[in-house]
Structure formats: structure tokens, C-alpha cells
1. 45, 29, 22 is what came out when Cα extents along the principal axes in Å was calculated for one structure; which of P, Q, R is it?
2. If helix-only ellipticity at 222 nm (-39500 (n - 2.57) for each DSSP H run of 4 or more, over all residues; to 500) is calculated from each of P, Q, R, which structure is the one that comes out at -8500?
3. P, Q, R: which one has Cα Rg over 2.2 N^0.38 Å, for residues 16-55 alone, as calculated, at 1.05?
Structure P
Amino acid sequence: MDCRPSCGACCIALSISSPIPGRPHGKPAGIPCVQLTPDLRCALFGQPERPAVCASLRPTEAMCGADRAAALAWLARLETLTNP
């Protein structure tokens, strides 16, 4: 499955605990990543400096849902369930 154009839900909903270029301490959940482009794409996609958590995330029908709002809700719930 390919990412939905103009979504960026995974770059917003999830926290990232490892360094990101431009944010050496990562980012909290619910805050857009500094590498999220204006067209809601990852500027680091395919680059070695992309955080491992981002590189390992793969879009699925369950995660992406019917629209961006569904994806944000699903990922926010995942974030809550996996928060230590």
C-alpha cells in the first residue's frame, strides 16, 4: 500500500524519541515533524538520517483508514497504547 497523498498523519500523531535533523531530542506526539514538507511528505524519506521508527512504519489499510482523520485517530490510539 502506498501513502495517501497530502496526509502526513504518521509524521504528526506519533512521538519520535530519537534525534531528527532539526530536533536533536525527537518530537512529542501530536506535533508535526520538522521534516514534514508543506505538501505533507517526509523530507527525509529514503535518507539514512531518517529515524528508525519512521523507516520501519509501513502504511496499511487499518492504519490509514478511509481518510486522514481516521489515520490520525488510529495512530494517536497506537501512541497511547505503546506509551511507557
Structure Q
Amino acid sequence: MRAIFVQIKCEMGQAYRVARTMADTIPELSEMHSISGQYDLMGKFYLEPDQDIGLFVVETLQTVAGVKDTYTLQTFNAFSATRD
């Protein structure tokens, strides 16, 4: 599995509805956060290695009612603190 982060700009007043819709209907969604700045939401999605990122974003995320724009970030490695 590989992670991508997608920032989502929503129509006015639609951010929480968009977040709930995605949380309820998109199995690849790991986390959804409301954020400040140019975008309203940021989602972390886990895709299969052979899954087309562009197709996923265009056909799955951008088709959710209330989504106005997206900005996608691919990840390379994940790091976490070491625990003794």
C-alpha cells in the first residue's frame, strides 16, 4: 500500500458534508482532517501499488458533490519515532 495526501477545496458550507461522505463511502480513506488555508480538508488515502493515482482522484474524489478543487501529494517514505 502507498499513501497519498489530498487537499480538498469545497463549495461554501460543504466541507463537513464532503468529509462525512468520503469517510462513509471511500474505503481507501484512512484519515480526513479539516484544515486552514487555501483548502478546507486534507485526506490521507492508502492505494494499492498498481492503482492509478490520477484516476482515483479524478473519478473517486473529484466526483463527490461539493468538491471544488483538489491538490494531491505523493509520499515516498513514512518515518516515526523509535520506541524502546
Structure R
Amino acid sequence: MSSVQSQNKKERLSFFVNSELSNKVNKISKQTNLTVSEIARKALQNFIDQVEKEKIEKELEAGYKANYDYYLKSQEEWKYADKE
């Protein structure tokens, strides 16, 4: 059961925000019945997900660009395949 406990282990992060952001987060916290910590966790996870998605998209784009000539040649080779 120790593996379950280690997966749920939490660590404290501490950072400063300006008063405007603090006020907005506190207001949303009251509106949604979520703690400020829950909001911060969700925001951090959303940011990480977005960064990872953009990284994958850039890698895919680079791969397509790197193989463009190969795909073009393959397309030409198969151009008349069904017409014989």
C-alpha cells in the first residue's frame, strides 16, 4: 500500500502574486467553492498540459517538414497505381 501513498504525496509550493490576481482568485474560490490551492493546482496542470501539447505539435510539424520530400516522392510513385 506504500506505493499508493507515495503517488499521493503532496509537496508545498510557495509563490507571490500581485493583489489584483489574489483578489480575483479569492473571488473565484468563493464562487466555485474551491480552495485557492485547488484553483492553483488546476491552473498549473492546465498550463503544463498546454506546454506539452505545443511541444508535441512542434515536433510533429518538424517531422512532417523533414519528411516532406519523401512524402512528395511517394505520392508521385503511386499517382498512377489505380489507373492500370
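Every number here is computed from the coordinates shown, using simple stated rules; none is lab data. The structure displayed is predicted, hence computed values, not measured ones.
1. Numbers: P: 33, 30, 20; Q: 45, 29, 22; R: 70, 42, 22.
Only structure Q yields this read-out.
2. Numbers: P: -8500; Q: -4500; R: -24000.
Structure P accounts for this read-out.
3. P
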